[in-house]
1. Of the structures I, II, report the one carrying the highest value of distance in nm of label points 7 Å out along Cα→Cβ at positions 122 and 146.
2. Given a value of 25 for relative contact order in percent (Cα under 8 Å, 6 or more apart), point me to the structure among I, II it was derived from.
3. To test your reading of the models, identify which of I, II gives 96 for volume of the Cα convex hull per residue in Å³, for residues 42-105 alone when calculated.
4. Who wins on mean count of other Cβ atoms within 10 Å over residues 66-73 among I, II, i.e. which is largest?
5. I, II: which one has mean count of other Cβ atoms within 10 Å over residues 138-145, as calculated, at 5.8?
6. Suppose mean count of other Cβ atoms within 10 Å over residues 18-25 works out to 8.6; of I, II, which structure was it derived from?
7. Given a value of 46, 32, 28 for Cα extents along the principal axes in Å, point me to the structure among I, II it was derived from.
8. Please compute distance in nm of label points 7 Å out along Cα→Cβ at positions 74 and 130 for structures I, II and give me the label with the greatest value.
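Read the figures in this text as sums done on the coordinates, not as results from a lab. Note that the structure is a prediction, hence the values are computed from the model and not measured. Cβ atoms are built from the backbone, for glycine too; each structure is taken alone.
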Structure I
Amino acid sequence: MPENHFEVGVLVARRRLRGPWASHAWMPVAVLPAAPPVAAWTKLSETEEEAVFYAGAFDVLLHPAETSHYRDNLVSGRPALWVALRKLDEDRYEVAAVTADPYEGESMAEGIGEIVEAVPMPVESQGVLQAFFEAFHIERKFEKRKRDRADPEALARGGQGKGRGEGRGE
């Protein structure tokens, strides 16, 4: 039975900005296929323009009801993981979420206060996601619902004696 989760290591960059309102910005830049034996928020590299940190490990949970979303991600030509960073205080962040569901990633990006970026999904993670998809996906036939035809007489009467406060406890 395939795993219903996989662990990734999240890399975050602090990039220098040239604008008058902020000196730098934080953003997720990559994920590693496994968590390395390094403490969270260890600086991995630094240049004049950017410092890259290992933000820590995060478990990506997989749900059987979302398999069609995972398929959409895998066949997109650029499989990705969406990483959300939450600000804790002036210059401290935490990894709030990591998802393989592109629609959940999109909805996370619509929120205010979190930094969300799609980063390339490692090949190893794609394999886990593909195995999960193959084990749990059930193709559901699309059925167009048919609407009941409206009865114009019932609409004009407002139903059976329920017009103008009648029958509503008023």
Structure II
Amino acid sequence: MSESTVIILGSSRSDGNTSALVHDYATIINATVVDLNDYEISPFDYNADYNDDFISLMAGLLKYDRIILATPMYWYSASAQMKTFIDRWSDLLKTEKAKGRQLRGKQVVVLATGSDKIPPNCFEQMFQLTFRYLGMDYRGMLYCQCESQYLVEHHHEAIAKFVIQMDRN
């Protein structure tokens, strides 16, 4: 893994299943974790009338070589926190173009949890298409099924294989 990796946790629960996966993964690869619940991020506004943390947060995140987005799967999509965060990337194309250009070529990975055994294609496709549009280097998704609680012993092998796969990429 890159020495410069940040994992962005976007979940309504900072101590839920996705957070447990994030912290296990971050420990293995020595990544920095950023919880979106610690920041004020307004929904996208066509008038760009904001008073929030998004631009300063992105300035810090753009310093990393690899960006990992972590979200639970809610109704076959990313969490509201993650979706709002990604929607605001539109600002990087409109009002903060210099920052937006810095996304091009960045490695990006998705970590996700959910109750379905396998996520539907539409879940990952939203990320793939967004990253392609932005010129980011999408490296794949690790999805861990959690029927009620995340248990590392159930996912340790999948995590280890995914870390090795990311190292090869």
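1. Details: I: 5.3; II: 2.3.
Between I, II, the highest calculated value is found for I.
2. On the way: I: 22; II: 25.
Corresponding structure: II.
3. Numbers: I: 119; II: 96.
The read-out was computed on structure II.
4. II
5. Details: I: 5.8; II: 18.2.
This figure was derived from I.
6. Numbers: I: 8.6; II: 22.0.
Of the structures listed, the value fits I.
7. On the way: I: 75, 48, 28; II: 46, 32, 28.
It must be structure II, since only it matches.
8. Of structures I, II, the maximum of distance in nm of label points 7 Å out along Cα→Cβ at positions 74 and 130 occurs in II.
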